[in-house]
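These notes open a run of structures that come right after.
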Structure I
Amino acid sequence: MNQQKTYNTVAELVETVIQAMEQDGITSVYIDQLSHTWKALDMYLSESGLIFTRENALTFLSEGYDITENKKFADLRSIDKRRKRAVFILIHCSEDKSIYRQKTYWPCAFHDAFESPFLCFIDERKKHDLALATINRDISTLNYFSKYLGISGATGLDAITPAVIQGFMKWLASQKNLPTLKSATASLRALLKYLNRSGYLPQDYSPAVLTVRCRKTIPSVYNADEIARMLESFDQSSAVAVRNYAMVLMAVRLGMRASDICSLEFQDIHWDRNTIEFITEKTGKATVLPLTADVGNAVIKYLKDVRPASKSPHVFLRMQAPYVRLNPAAMHNIVTRAFREAGIIVNSGRRHGPYALRASLATGMLEKNVPLPVIAETLSHSSTDTTKIYLKVDMPHLRRIALDVPPLNGVWMGGVRI
């Protein structure tokens, strides 16, 4: 067990944490959100005449917010997750641990009969440099699949048949929600292809995996006036605002994802042919976008006037040392703050990050009768099926095909036929 450091006050501990978080590129917005809990903890300890220890901090969570140790993190409300995270950051700092939870692979719980081929499949997926979340999704699916095969009495991979696969999907559907089930289908198809390719199964059973369709929500969009007001909110007398404006303008004009903007490198910008060419992080698709005049000018101003002197290949960097590239979460905060400073009302349920800017661009293109394939290419969608979701908010075209409400004849209302 790590030795706990001694801090005279909670404020001293908080100051140490904030310095570490700022050096790691954590945004001031997120630090401010955590500080509310830190202030409440400081007040609680002062009023109780206590010093900061792990035990006292956990008691504060329990008495102040009913956040007990036996409550699963996933079951907490969003605000309570933030409170617990804020307290544990202080605890870990005082114990000389990393203030961030180390992300790692989930444990594998495979039955002996399936352990070797399943682990080989996971190892192959890791070799493809897939995201940690993707590998953990695979592990979770295989854990459930192994459990189902055990319940079904299967003693080896030769027991896997299309009927067993569909039985597993129905069994999983009785326990999990649709998004989880849809994610499981991707992992299961990849597993079945691998088992056939490696000779464990006589044929590829992946077509037997049932298709799961989730109802997609209506995208949040902003009209041209709101977007213009949001862009005007950037005070470009500030170096940070110059950088932020260039990044947000890329999302507004080109529909680029936050992950692609943050990972953009100098080699991706081709000034000689006025294009931005890159491989999208989400889909792996090669994308070519026009470098419009306003975007180009904004990027040039950032590069010439305010970008820190750094050999980093990435275009957009933190403005304080260490000069590393920004993460997508930071850009989400940038867009959110811009909407707020522009005085644009963001109602509950209305998205207000970079995704909303992509949706607004797509909707604007639909209003100008731009074909779906062109929009899909602009947004780096893998197919036009993904782009069709924006048809739900294309009100001008929806009005043209609206049907008249038929008259009500022979219908009983309030006991009277009308």
Structure II
Amino acid sequence: MKITFHGGAREIGASCTVVETDDVRVALDYGIKVDTGLSYTMPEDLDAVMVTHAHLDHSGNLLTLSDKEIAVIGSQPTRDVTLHMLRDLIKIHRLNGTPVPFSHHSVRRLARRWISRTPLAFPGMEVSTLPAGHVLGARMAHLKTHNKSVLYTGDFCLHDTEILDGVNPKTLPQAPDVLIMESTYGGTIRPPRDVLVEQLFTKIQETIDREGNVLIPAFAFHRLQEMAQRIEHAMVTKMLPRYNVYYISGLAHRLFSYYDQYKTLLSDRIRRQAKPFKFRRVRRLRKTEQIKEPAIVICTSGFGHAGPSASLLYDWAGDEANSVIINTGYLPPKSPLLMAKEGVIAHNGTSIDVHADVSQIELSGHGDQEDLTNFVATLKPKQTFLVHGDIKEAEALSRMIGEYTDVTIPRNHENYVV
């Protein structure tokens, strides 16, 4: 068996790992780098692509396979959300003036080749999927041949969140020959989830007391839905006082329907509610001009580099009554949110001094170093490859898990025979 890392090694973005035998080649994820777009250099001589979840850094490059007869494997929610996000990706490219040789017909071709049923048998290999937590529909991939087993985690989460249960590592295949695992927060230890949520509500309450605005940048898939539900619940139960609360994202609004459709895959608290995503306190707006201030606004893009979050960041960053709450741990080097943390934002050739309260509260759907270490200690894989993380995070995690497994931090385009 040969494993080749085509993307996502020592970086976050463009995840793609190919596992091949003499008879079959299966790609695990097929993503893009969100800031650079589609890649036409990924392998195409494949029998199948298994997509762990719908975030574009794991699924966005599927468009380049739309005219190939390659099976696409993933859960039904991942299928539905991915197809939606690919259509949106085409629209964004066109709006930005970037020519792309794809259309909605390309997305329909992918839909016809999508298989949600597993396990699937290929010549000499069986592919099955397992729960991963992280986002709606996320699954790990388990590949078995007559003498080898490979577990590929994609992005995963061990802890429960407000709307989704984490994965229990004891329910996964034990002692795989190879584990290919994300290392996004391999060097990071976070406070417990309830402490982070309390920090979030404290920051919101402090801003409400100042009659200021709160900007919460969020990803259109899962993070916006989770944040909106979290704040809705806090206001309905009077953990937070009533305030103007909005979300702005056409894509996120369309994706809400899948949270109702696949409610049975979510947490107990959500499943018990008849209409958990029909909000009383959180309203949808189509554009920032509709905001009635002061307000809490949850909006895209999650990295603050485009869309309403960029616009509001530039408008609100200079006022000390306002707050910006970053709820992801990873920020790209050129993210305006990263600049906001440092106190100055460059915009249209001018500098904006940041006087708003900028906080980073990592309400992440990834495991931290302790979670990842416990995961490896439970599974005890023979060999572990760390991907989907920068080199510092991967090296820190490698030092923690070395007593349980042989560890390799591959580079892109390297291959290994196992």
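Every read-out reported here was derived from the displayed coordinates using simple, explicitly stated rules and does not represent laboratory data. If you're wondering where the values come from, they're calculated on a predicted model, not measured in any experiment. Cβ atoms are built from the backbone, for glycine too; each structure is taken alone.
A few notes on this one:
- Read-out relative contact order in percent (Cα under 8 Å, 6 or more apart), computed value 13, structure in I, II: I
- Taking Rg/Rh (Cα atoms, Kirkwood Rh) as the criterion, the highest value among I, II goes to I.
- Per mean count of other Cβ atoms within 10 Å over residues 27-34, the highest-valued of structures I, II: II
- Identity of the structure behind 3.9 (criterion: distance in nm of label points 7 Å out along Cα→Cβ at positions 115 and 355, calculated), options I, II: I
- Among candidates I, II, the computation of percent of Cα pairs over 26 Å apart, for residues 171-346 alone that gave 48 used structure I.
- If helix-only ellipticity at 222 nm (-39500 (n - 2.57) for each DSSP H run of 4 or more, over all residues; to 500) is computed and equals -8500, the structure in I, II: II
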